[in-house]
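What follows are several structures.
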Structure 1
Amino acid sequence: MGAMISFKRPDGGSCEGYLVGAAKAPGIVVIQEWWGLNDQIKGVAERFVAAGYRVLVPDLYRGQVTLEAKEAEHLMNDLNFADAASQDIRGAAQYLRASGSGHVGVSGYCMGGALTVLSAMLVPESDANVTWYGYPPLEYVDPGKIKAPLLGHFGTQDQFFAISGVEALEVKLKEAHVGYEFHRYDAKHAFANEEADSKNLPPLGYNPEAAALAWDRTVAFFDKFLR
């Protein structure tokens with residue numbers, strides 16, 4: 001089992017995070033959904049550990065967790081995304097590198113998926129990035145700053161992050177010759193979250209087949225670039 005630790009941000013501030021895994025394993029920074037640093041995302045971290053990685057999940061909401069969509073939306077809207085990516089997530093990547101993990105990647109879900117795309121621009125310590133059904137507003141994406149390979153998993157029925165936005169993002173990435181690989185699944189938003197159906201939100205839907213395929217692709221991707 002993991003433990004909460006404190007790590008330094010590049011600006012000298014500090015952030016808490018959930019750390020789990022063997023010290024010398026390659027590292028992955030896992031970024032929460034809009035619900036916060038809850039047991040579900042800790043479970044994702046532990047799955048990566050079972051695949052041979054060390055994981056740090058930065059607590060972007062500073063201890064706040066919610067089960068309610070309205071509150072989750074409020075917490076997400078109050079979050080400074082550029083600060084979260086360039087400071088909390090970058091600090092987590094620097095911590096993993098400095099403490100022996102060697103290569104480090106970033107993987108995030110929903111809100112964390114959008115933050116993963118920003119991190120691909122703002123966290124030069126990351127060697128590979130995986131976004132799950134999330135991307136930021138495209139005017140904030142400067143693909144010329146993306147140096148590490150990017151993998152993306154998107155649901156064609158996603159009502160929060162429309163597939164048309166994925167296509168527009170692909171155009172930007174191709175123009176900048178970014179090394180990326182995007183996969184589409186006949187699935188709703190949060191298709192890899194086993195708790196999605198319990199939220200009673202029609203736009204969310206767990207799809208175990210899509211989740212398993214996306215997971216296998218993610219582990220193979222990280223194995224290729226982080227080992």
Structure 2
Amino acid sequence: MNDKGYVNPQLLISTEELMSKRDDSSICLVDTRPTHEYVKGHIPGAIHLDLYSISLNDTSEKPFQAFMWMIAYLFQHRGVDPTKTIVWYENNSGIRASRGLWFCEYFGHEDVRVLDGGFSAWLAAGGEVSTEAVEPLEAPSFSTEAQSATHIDADAIHALLNQDDFVVLDTRTAAEHYGYAVRAARGGAIPGSIHIEWLNNLDENGAFKPANELRALYESTGITPEKRVMCY
């Protein structure tokens with residue numbers, strides 16, 4: 001892949017690298033876009049699983065554990081195979097594909113990537129497109145070695161709000177952050193949270209910006225490597 005200076009470049013895969021591995025049976029490719037976009041055309045061999053509307057509004061221990069059990073079950077029956085390199089994509093380097101990557105990481109599956117630039121980058125590179133739906137085969141179940149440090153519940157966040165080394169990062173739109181658009185029980189943001197909408201991480205083509213640009217963006221708001229960052 002193109003060298004953008006990341007500490008963990010293995011979290012992304014470029015269109016060029018994916019094209020070179022298209023016939024590789026060790027890759028499980030997952031299209032997370034809405035159904036109507038998938039059926040109009042997708043990367044050949046990609047299974048379909050739109051994760052956007054699958055969410056939980058109670059992050060306390062028992063509801064969260066039940067939710068993650070449901071996600072693992074869903075992955076198994078939709079063909080998301082933990083014995084393979086799992087590559088998630090959408091139209092750009094967006095939140096649907098990133099959600100898929102996070103679920104895999106939580107389950108302890110580290111061999112997971114996001115297609116940088118998504119389907120738009122694939123098209124721009126002249127990649128083949130298929131309208132043939134892929135019937136998912138039931139996959140092995142994910143392990144239960146949950147990486148609990150990648151998740152934090154609301155009570156723990158509340159207890160940490162006044163600590164200098166703890167940063168709350170709001171990645172939603174400005175309208176949501178400032179309470180003009182309400183998609184929860186109440187409008188607004190967690191007190192003291194820093195607002196950087198997720199789209200600010202992407203360049204004009206929908207791919208992730210280089211590390212030096214992202215580092216400058218986050219450090220300008222006080223988000224530095226020694227701090228613990230909670231994104232929502």
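Looking at distance in nm of label points 7 Å out along Cα→Cβ at positions 176 and 208, point out which structure of 1, 2 has the largest value.
With respect to distance in nm of label points 7 Å out along Cα→Cβ at positions 176 and 208, the highest-scoring structure among 1, 2 is 1.
Given a value of 18.9 for mean count of other Cβ atoms within 10 Å over residues 24-31, calculated from one of 1, 2, which structure does it belong to?
2
The value 10.8 for mean projected area of the Cα convex hull in nm² was derived from one model only; which of 1, 2 is it?
Only structure 1 yields this read-out.
Given a computed value of -10000 for helix-only ellipticity at 222 nm (-39500 (n - 2.57) for each DSSP H run of 4 or more, over all residues; to 500), which structure among 1, 2 does it belong to?
Values: 1: -10000; 2: -8000.
The correct label is 1.
Going by FRET efficiency 1/(1 + (r/R0)^6) of positions 128 and 168 (r between Cβ atoms, R0 = 41 Å, to 0.05), which of structures 1, 2 comes out largest? Don't skip to the answer; put the middle values down first.
Working: 1: 0.95; 2: 0.45.
Largest one: structure 1.
Comparing structures 1, 2 by relative contact order in percent (Cα under 8 Å, 6 or more apart), which one has the largest value?
2
Which of the displayed structures (1, 2) returns the greatest value of distance in nm of label points 7 Å out along Cα→Cβ at positions 48 and 120 on calculation?
Structure 2 comes out on top.
Throughout, read-outs are computed from the coordinates displayed, never taken from laboratory work. It should be emphasised that the depicted structure is a prediction, and the values quoted were computed from it without experimental measurement. Cβ atoms are built from the backbone, for glycine too; each structure is taken alone.
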